[in-house]
1. Between structures P, Q, where is Rg/Rh (Cα atoms, Kirkwood Rh) highest?
2. Given a value of 27 for relative contact order in percent (Cα under 8 Å, 6 or more apart), point me to the structure among P, Q it was derived from.
3. Which structure, out of P, Q, was P(r) over Cα pairs in 10 Å bins from 0, in percent, for residues 58-113 alone calculated from, if the result is 21, 42, 29, 8, 1?
4. Work out the source of 3.8 here, i.e. which of P, Q gives that when distance in nm of label points 7 Å out along Cα→Cβ at positions 146 and 170 is computed.
Structure P
Amino acid sequence: MISEPLTLSKSTPVLAAQGLTRRFGGLVAVNDVSFTVEKHEIFGLIGPNGAGKTTLFNLMTGLIPSNSGKLIYQNEDISQLKPYQIANKGIARTFQNIRLFGELSVLENVAIARHIHSRSQNPVLSLLSGIFGLPESSAMERETQRKALELLELVGLGDRAQEQAKNLPYGDQRRLEIARALALEPQILLLDEPAAGMNPKEKQKLSEFIREVREQFNLTVILIEHHVPLVMGLCDRIAVLHFGQLIALGEPAVVRNDPAVIEAYLGDEK
């Protein structure tokens, strides 16, 4: 197992994985993985197919439980929380396979996420307002629509707000999915292969977009990505998984030249 290098920083990591392990029968998909993520960092997870990256994301968002280890978020152990509880605390994600409501409009896709966030803040008020048609309900709806449209403008989809989500080009669907995650007002944004299926120009725009989102929302970003040049140029630090184990961790220049990473994953791509 790779141990994270000691640093002189006295800041508390926003997220820390401590010996996370997940088994599926006799297969150990994630094996005693430990790392920390600093606030405002863009942190990359890379490795071959089957390395355990998406399983690790699923552990971090509560979709599956770990067999052992802890996940510490802002000094709180969230290892046993359910997905909605983790989302409410400020961790949102996108998925490798886009999961939009294709028949709904672009605006409605984002508004749904805003509704979930609003209800989590004051569920009793939301319920009563909706049942009895109280003024608060109309006011919240207007605010939801306004916030959703603001996010669409941010991701460059403001002029397509009324289109069905399924009619967007692939790259725009990825942007919409990110906008929907941002509607939850997260502090950590997890992106699972956001550049999948994009051409080189779209990947460059995506990289710039992720930086802009990080700055504008003061976010910490953790991403899984197979496109090595994008990861190396975008991320502050990178963790490399291989057969469920952490084999390297550090800044891109260090990881790029690590013999174990070259042998297991990068080959001639570095």
Structure Q
Amino acid sequence: MPRAFPFVKPAARIRVLSPHLDDAVLSCGGTLHRARREGHPVEVITVFAGDPLLPLPPFAQVLHDLWGGGENAMAMRRAEDGQALALLQATPIHWGFPDTIYRRDARGQPLCLDREDLFRPPHPDEAAWIERIQEALAALPWEEGDLLLAPLALGGHVDHRLVRMAVEGWRCSGILWGFYEDFPYAEWEGFSGLPDGLFHRVELTDEDLQIKAQAIRAYRSQWPIFFTTEEEILERIRAYALRVGEGIPAERFWFLRPGPEGRP
């Protein structure tokens, strides 16, 4: 079996931008486990992992009641993320930006009133978050050959869109960057590819899938939103892996065709 990313230098750092505390593991947890087995340092940066300002907007309160944890729900979710990434042997990094369910417009009105508002284009008052994400990326130490992975924003969640827009507009010489398929949105949408993109499959072992399923279960407040039983987690991630791997379990990543600077 070839290395997960044969075009990336051995032992190069891999950084994954996760909009929320579970997206990276849901989407590419098998690859993260495999990359660590191959000796890559792996960091998962959750962008919108900050605590909310109180009082909570009404829709955010509904979700807190669903998740449990009360006003400390985000601290609970960060702890879950630490447990999940420990299983994958990846390093968690939590940025303090607020999830869209907590954000308000310039007049102080909540931007999310119900679930449908999660899947909307960014509000004009949210444009500043793109720049803040780019500033946070620029503040990280980077080395030639590092790989940055970001969400494709399949499903259209506004936070996923903001992260993708930030990465597409950011420049850092010498690093590679690509996109992962947002699971489970990719499963529901039947995603078939980027028109101007090149894909790369990372083959997974049964151990990679088993550990990924265990890591997803560590998000105890979140996995019941997407799955009905714990057994279903492994069944669905394996089925999607077989689909994108055309019979061989895999996770799929997308890279833009080389531009004038020779970047992927």
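1. On the way: P: 0.99; Q: 0.94.
Structure P comes out on top.
2. Working through the options, I get structure P.
3. Attributed to the structure labelled Q.
4. P
Rule-based calculations on the coordinates, nothing more; no lab input. As the structure is a prediction and not an experimental result, all values here were calculated from the model. Cβ atoms are built from the backbone, for glycine too; each structure is taken alone.
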